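Q: Please go over the structures that come below.
Here, each number is a calculation from the coordinates, and none is a lab measurement. All of these numbers come straight from a predicted model, not from anything done at the bench. Cβ atoms are built from the backbone, for glycine too; each structure is taken alone.
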Structure P
Amino acid sequence: MNTSLKNTARLVGAGLRALLVLSVICGVLYPLAVTGVAQALFSEKANGSEITDGDGRTVGSSLIGQTYNLPKQNPDDPDEVAKPDLKWFQPRPSNGLGSNSVNPQYSLVLSGATNRSADNADLVTWVTEAKAAVVADNSTPSYKVRPQDVPADAVTSSGSGLDPGISPAYAELQVHRVAERNNLPVERVTKLVADHTEGRTLGFMGEPRVNVLELNTALKDVSKG
């Protein structure tokens, strides 16, 4: 009996020592080491890839898309669809983004794709209506958008619904409308798009893209100037 108790006590003691050692290593030392390496070598990414405006305020993350909508007429109506604020470049369509503008307050409601096939009647209706809206919103007295000029990413959401980037074609399609709404020369806004167009990762992965939050943040600074 005494031997059994001693063995049990020895095993419990060994287990507690192992728990203590592993807790210190895995719960304290390892997180500190990883955090230290991340802050030393990848501080921007480790801190959330934050984007700041000209006033030094954090306006969001370059990894997460935002919407640029006008305030709802009736905030208490869940069925009211917020209308886009056409002074800003618009991102890809998404039901997963909360209403917001260029500021640090935005809410992520949902992340996910529609999972509907290309011939799904609802999806066809959504895309058709979205294309008509893109044509109407981006046509100006001096620039008319043709339906065939509307790129796919202007009327379809990304797989996560939170994609921060749009194609250069979609950004360029919005240039005349943004220039008119902000009383800026078209050439100045075109240069903003060019300056914020990223190429393929490592030269061959993915597609060229424009980060909408970074572009709108630059647009805000230019408009203020």
Structure Q
Amino acid sequence: MSAIRLLVLGAVRQHGRAHGYQVRNDLEYWGAHEWSNAKPGSIYHALKQMAKQGLLHAHEIAPSTAGGPPRIEYELTESGAEEYFGLLRTSLTSYDQKMDYLSAGLGCIVDLGREEAVALLKERVRGLEAWRSAVTEYYTPEEGPESLGHIGEIMNLWVSSSDFGAEWTRGLIRRIEGGAYTFAGEGEPFVGVLAEGEKNPYAAGRPREEDQT
């Protein structure tokens, strides 16, 4: 699954309409350039690709102040919204994807209703528990990894990962059920994007540039 597609669609959706530089700035504000493949080239490529696929509508607006071609703003289409929520739901239930995909889902989780978010996370726990059960058919944690030679360390890693993943997910479920965060339909959401022209504190030293995509 692609974390970059979910991240880009989520960033565009939060603005309503956004140009490539805004999307890049937002994802850097989230730290996504550190924990995912949300690098400038990947972001601009994803925007153009999803516009070709009909997931984003590209609006040409006034030429940039630096001259050159008109700046393009992107907006989710109906198909784009379906893709976004499909990726979001999958990111929260999948237990066998890279960490960046789950991280992307967490960044967008409040776009769902509270009850649905909890239900998806509970599905994730069930998947982790089933995964653990499958591993322990061949490996008994109580006997220690040495019982299988050094290969047992692989089984130990899988079991430990599933145990931690399930414990962490249950903690998140408890926080959400306890009223943490503002989910869809509950009021003014947390603003996780930068306003036009707002300085990004996590992009210090990066020169300002006009986005031509």
Structure R
Amino acid sequence: MNNSVTNTARLLGAGLRALLVLTLVTGVLYPLAVTGVAQALFRDKADGSEVRADGRVVGSALIGQSYDLPLKKGQKTPEPDLRWFQGRPHNGLGTNSVNTRYKLLLSGATNRSADSKELVDWVRAARKAVVEDNSVAGYAVRPSDVPADAVTSSGSGLDPDISPAYADLQVHRVARRNGLPLARVQELVESHTEGRTLGFMGEPRVNVLALNTALRALVAGD
């Protein structure tokens, strides 16, 4: 009996010591080490890849956001603010019903199949809007000119990037709306176009928030 109690106490003691050591190593020392290395070597990424303008944070380079006009009285769906470059659609996202004090863009895909009538209607409506919004005097957008990312959402719905083709398609409209020379807006897009990661992964892309932040500075400078 005494041996049994002694062995049990010894095992419990060993287990407790192992728990305390592992908690210290994996719950305190390791997180502190990882955080320290991240802050020392990759501070921008560790802090959420924040984008700043005029000394304040305006968003994250990793999360897409909307560029819409304020809602008018009785209006439920906001209209895009056509002074800015627009990102990808975000159909299918959930509704923030938990904390309604904040207007949140929730992550989620459409979950519609390729032959879904609802998805087809969304794409057609989006293509029609892109054609109408970006056709200006002297520059007519044809439906065949509209790239896929202009009318479809990403898997998360929060893709911060658009294709160079979609950015180029918006150049004439953005230049006209902001009273800027077309060439300057084209240069802005080119300077914010990133190539494939490591030269072979992914596709060329343009970060919409970074582009609009630079556009805002350009407009303010003029």
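Q: Given 250 as the derived value for volume of the Cα convex hull per residue in Å³, which of the supplied structures P, Q, R does it correspond to?
A: Numbers: P: 240; Q: 148; R: 250.
Computing volume of the Cα convex hull per residue in Å³ on every structure in P, Q, R gives 250 only for R.
Q: Still on this structure, please answer the following. If distance in nm of label points 7 Å out along Cα→Cβ at positions 166 and 182 computes to 1.2, which of P, Q, R did it come from?
A: On the way: P: 1.2; Q: 3.6; R: 2.3.
Source structure: P.
Q: Further question on the same structure: Determine which structure produced the value 3.6 for distance in nm of label points 7 Å out along Cα→Cβ at positions 54 and 190, calculated from the coordinates; the candidates are P, Q, R.
A: On the way: P: 2.3; Q: 3.6; R: 3.0.
Derived from the structure labelled Q.
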